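Quick heads-up: structures coming right below.
Derivation of every value follows stated rules applied to the coordinates shown; laboratory data play no part. This structure is a prediction, so every number in the text was calculated from the model and none was measured. Cβ atoms are built from the backbone, for glycine too; each structure is taken alone.
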Structure 1
Amino acid sequence: MTTLDMPTTSAQAVPVVQVDGLTLKRGRWKTVLRDIHLQVPEGAVLGLVGRNGAGKSSLIECLVGLTVPDTGHCRLLGEPATNLSDDVRNRLGYVAQAPDLFAWLSGSEHLRRFGQAYRDFDAKRALHLAVQWDLNMAKAAGQLSGGDQQKLSVVLALAHDPDLLILDEPVASLDPLTRRDFMRTLFERRWQTQAPRTVVISSHLLSDLERVVTHVAFMREGEIQLMDEWDALTEHLRLLERPVGDSALPRQALHRRQVEGHMRVLFDARTAGAPPGAGRALTLDELFVELNAPDSSGPAQRGG
């Protein structure tokens, strides 16, 4: 599979998130992440997409310093993820896939505890979100439904108005209306003069992601399959279906698979030799399906 370079907003700008050569192993034989390289510019919304077990949660845990990789490193806002200063921690919001809450504390008690940890914590803002999302702040976290636990985790992550927000499947248990409000809230800042928030979000709900992402990174078996700006992917990636052996099929392809006597070829129209005007654009769901289907290419045919 081909990895496209993700452009930064400026050649001189320091990426908000930078990952270089990250490899993570479990035990002696299992490689969970393999040579990951990633740059996220300020104001970008990066969607991490992949099947269960692709390595998305492991990558996010490395990003926030919860897991130390075997090789390579991650930097957030210019600092090593495993040694963040208090200043950078105050600029970071994180929501784990499984809500990390104190089961015996109510939502209001969580606010008081977290409010002591963050310099810019805004309890009024947090309570406003709780009311907006119909979240019972008087109930102990352990007595909340899975969806309400996710809501509380997101409220706590947003209450200090972070510059960088890292979210691992934050909306899986939320109803569609709450998900829509949540996606809108991701981009709200305390002051209009503030720089746009940078977001890294992993989700299986691709139709939700497609509305908000500026960049997408597709992961498969611990590697980055494909990574680029979403506008570039929708403009240049094309799917062409022709009978097997048809001379019009592109020689260079990101992915190809045979279906009932036809070959479905995913290719980049920017590649030399790509058939001009051929194929159609894909939604995020369709692109995910094509990239995760068994590939019919031989080793010599891959690339592009």
Structure 2
Amino acid sequence: MSQKTSVTDRVVAAGFAAGWKLVPLLPQRATAGAFRLLADRVWRRRGKSVRRLESNLARVTGLDPDSREMRELSRAGMRSYFRYFHEVFRLPSMRREDIVRRTHVTGAEHIHDTVAAGRGVVLALPHMGNWDQAGAWLVGVGHPFATVAERLKPESLFRRYVAFREGLGMEVLPLTGGDGHNFGSLATRVRRGGVVCLPAERDLTKSGVEVRFFGSATKVPAGPPLLAVQTGAALLPATVYFHGDDWGIDIHEEIPVPEEGTRQEKVAVVAQRLTDVFEKGISEHPEDWHMLQRLWLEDLAR
């Protein structure tokens, strides 16, 4: 790690620590306005992350990446992205009943009924809206769950994020650097009728499953479809978005596992069906899809 990167990481970690400490102490309207102004400043500079967001949204919407419509969409996207961080700092101080009350959910019965029947659930989500708030809602309605978190740098930031999520009621397993038994731990939980939540449209490993996503090839994590194939748990796609000042969650119907085929073939079919549902949800709320990284294989190849 270069000295510059190390310093940047420490500054970011210090900023998050200050955010969790200070933002809940200040008026909500003032801090929300500050994050919105910061989002606009980043958007106007049109740095690499904003250009990547616009390139990704162009695939989703068909808009010209250089059009005025795309610039307005990416502005809304950056405001949504910064709203997520603003809410992350405030969530620990929010009452659980307020989070539940302000969350507008369709399809919650897919979770409740499956768990009530003694069957495990794998909730798979794209990087949309405020997935941490969605997790707080899930805990608030009686379904504590396990998830896997990307190992952020520096380590101090990763530990703070884990503590933040555990404070909301989640069980957090590290994507890397743990005991190497994440899949087994998650499989055990769903076999016992528990719930697992996993991000599912961006592969951070080298074991992803290739799918077609908005007309082009990409790889998605193998974990969610493999858990469904291996354990018989119900794989439920969920799309998360902002609903005015509140939040929206759409829990979709279970992705069926084919009865015929090898395990690899079944996983490939389930992964594609899951991705197809994500396409619909992202198309309905493109401004809340926080994908500021390269995603499609042809973009990664460049």
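Here are a few things to note about the model shown:
- For Rg and Dmax of the Cα atoms in Å computed as 20.9, 67, the structure of 1, 2 it came from: 1
- Per percent of Cα pairs over 22 Å apart, for residues 111-254 alone, the highest-valued of structures 1, 2: 1
- Highest-scoring label, criterion being distance in nm of label points 7 Å out along Cα→Cβ at positions 143 and 239, among 1, 2: 1
- Structure (1, 2) behind the derived value 1.3 of distance in nm of label points 7 Å out along Cα→Cβ at positions 23 and 223: 1
- Look at FRET efficiency 1/(1 + (r/R0)^6) of positions 71 and 231 (r between Cβ atoms, R0 = 41 Å, to 0.05) for each of 1, 2: the largest one is in 1.
- Which entry (1, 2) yields the derived value -7000 for helix-only ellipticity at 222 nm (-39500 (n - 2.57) for each DSSP H run of 4 or more, over all residues; to 500): 1
- Among 1, 2, structure where distance in nm of label points 7 Å out along Cα→Cβ at positions 63 and 263 as derived comes to 3.6: 1
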